[in-house]
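Below you'll find the structures, each written out as structure tokens.
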Structure 1
Amino acid sequence: MKNNILRIILSITILLPGIVLAQENSIFIGLNVPLSGSYASQGEDELKAYKLAIKQVNQNGGILGQKIVYAIKDTKTNANTARENAIKFIKDRAIMITGGSSSAVAIAQSEECQKAGVIFMACLTHSNATTGKNGHRHTFRWYNNGHQTAKAMAKILVEKFGNQAKYAYLYADYTWGKTVQQSMQNVIEAAGCKTVLNNSTELGAKSFLSSLLKVKKVKPDVLVLVHFGGDMINCLKQVNKLKLTKSMKIVVPLMELHMAHGVGPEIMQGITTSMCWYHGLSEKYEGSKKFVELFEKEYGKKPGNAAAAAWVNIFQYADAVKRAGSFDHIKVIKAMEGHKFTLLGDEEYWREWDHQGIHPTYVAVGKSPAESKNEWDLFNIIASKPGNEVARTREENPVKLEALK
């Protein structure tokens, strides 16, 4: 019943966006998030954080005296749907669009926003391409990328598993999976390790058994799983069913809280992974503490890093507009480029030439059931790698963003 009501509400918002636009003294933002498909859990978490952040901004007077109003569209974890949604938001005069939990989805929105001169605050997108070969001047990405993940994990993986280890890779067959797999393979092979299998899998696949049987046959020391959302949950459950952890170590380059929560510490224990933010940072940083406390009070659960990215996007856009003294997209872009800020951790910044957010990547290991204090206490952070050390150089990322006009 609740799902039916939600669908009705979303349909009204989608079909009649003028309802939100009719308000005076307001600006319109488009929230383009996956509420169905493989990454729906991450989309729901994003949406919670977007609503909470917008509520906070509006309670404090809005942006330059303008309250934020918004409409929600479901990307369905599909790039074409996300593109169509973005085009509709642009026609409805959205001043900024944000959201997404897939790099293909992010890239599609980024293209449309660039053509229209609308700022796109990418949310959960981890492909190198988002701020690389498919980067655009109107797009900013706080979430880290595959290169940052691979570089942050490389030394630790070699220390844990040796420089002669044999690696097998299963990866999602689209821009994110391909770039993360290649980034991981490059750094691991540079350390002397060997690749014994590369196997792509379809986004949204329910069964990974045929691919996992190939893995079992080549007998790697380490299995790297480049999947996300519901796909990762399904894959890890099937890894456990085949008892592969008895003969090989498991590495998940990119982790998000709801993936780990979906399988629990019984399966997550001992898995090496990385993330751009974890709610445990609230014990160290005041900004994370405030975010986690507000989120938990509102929703009765811990936020994941998709929610963290959504939180940053709203507050950083609002801050840039205030510093620019204008909603003009060119002035806002100039205000964001190179800007240093402190929000969820130590000082970080938006890199001027590719619009990549520069902040730490955290390497973590899954806790055992005995170590886990509650259902959301799932990781021990074992290392924090500074953003400047793991980000691509200009030589590694020779992107040239468009001129402002």
Structure 2
Amino acid sequence: MPSSKSHHHEVPGFPLKSYQPLRFLYWLGFKTWILARVPFWLVRLAVFPRPHASKKWTLFNTLVAWIGREESELFARLGITEELSLEPGEDNFKIIAPSALAQYTGPLRHPKVQPAPIGITWFPTTKPVSGAADLVVLHLHGGAFVWGSGRAKQLRFLADTLLTEAGVTSIYAPQYRLSGYGGQNPFPAALQDSLTSYLYLLNTLNIAAENILISGDSAGGTLAISLIRYIEEYGPDLGIPRPLGAVFVSPWVEPGSALGPTALATFHSNVHWATDYMPFEMCAWAARVYTALVPVEHPYITALGNPFSSKVPMLLTMGDAEVLEVECTAWVKEMQAVAGNRVEAYYEDAAPHDTLLLGGDIGWAESAKDVARNIGAWVTKIRGGH
């Protein structure tokens, strides 16, 4: 991937088509364009060979991936970040306050971004965990830093899969602040909220660190990596203990690869571009708004090229047909080269991006269950089981 050292930029403003009525007209035209192409896609899939790993896919898998890529591109082109609510609704939801300001230091301290109250959703219970065999997951949801809430409407499939297949006792998912045009919650807002959530489990719910697994998918995986880095770098001085382990599901380890004059060509030359639903436009939008205040090569944003030492066991799981596989594999090798690190990788056969989150919608539910079972087996191993 190209270097991103020249990609720092000013706070990006909304594009013209983000405003009504242009937004609706653009949305209508793009939706019509998607629907008009579906019959041609079906003919293409029936007549011509499918590329690479997608030869193993069903027609449904392929069609859903193509439509999903177009839908995500539309969302990115309009540039409207999902609005979050602190109303509980029907979820198991609670508002939590930030910890003492002193806990947010180094990369988490910025004059324009302060820790703030956030919501947290739990699955399936709020009862404190005390048994040595219990496993609590702090899960940071995906969504390219611009979408997602950690609530049941987004995480129900992921939560149910981990609870039933990975031996998980309960899951806590923070509703971290999302980035957007006009300077909405850039880095380090989401990482501040990730730390707030971990400290809430430790200090308010009194869950022992050795019972906590930090996990994240996609952009949430990026946050999980950065949270582990923060705990290693600042935890000893701040009294923040290490968790049992960390799982990163299809993490975005090099956001800077979506920025710069050659980024689009590089993205489309990726060996897995034809077998994934991630559009370049989504990555570029997310990278621009998330890094509005700091250079994208910051080690707490870009994990690739910035390996670190950690005593926390780590597992990175990815689809071997997803765009991010190339970067993820490179990062795993970097981390494994650091003396003392315990980093493992799991490759999901022929899978696209982040099936643990979206497998129920895109036809990869059984494969996602395999991912969860592998996570459960890995947790048993790091706990000293067999």
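Where a number appears in this text, it was derived from the coordinates with a stated rule and is not lab data. Since the model is a prediction, treat every value here as computed from it, not as a measurement. Cβ atoms are built from the backbone, for glycine too; each structure is taken alone.
A value of 29.0 was computed for mean count of other Cβ atoms within 10 Å over residues 214-221; which of 1, 2 is the source structure? Answer for the origin of the read-out: 2. Between structures 1, 2, the calculation of mean count of other Cβ atoms within 10 Å over residues 38-45 yields its largest number for 1.
Here the criterion is mean count of other Cβ atoms within 10 Å over residues 30-37, and among 1, 2 the highest value is seen for 1. If distance in nm of label points 7 Å out along Cα→Cβ at positions 94 and 294 computes to 2.9, which of 1, 2 did it come from? Structure 2 accounts for this read-out. Ranked by relative contact order in percent (Cα under 8 Å, 6 or more apart), structures 1, 2 are topped by 2, which has the highest value.
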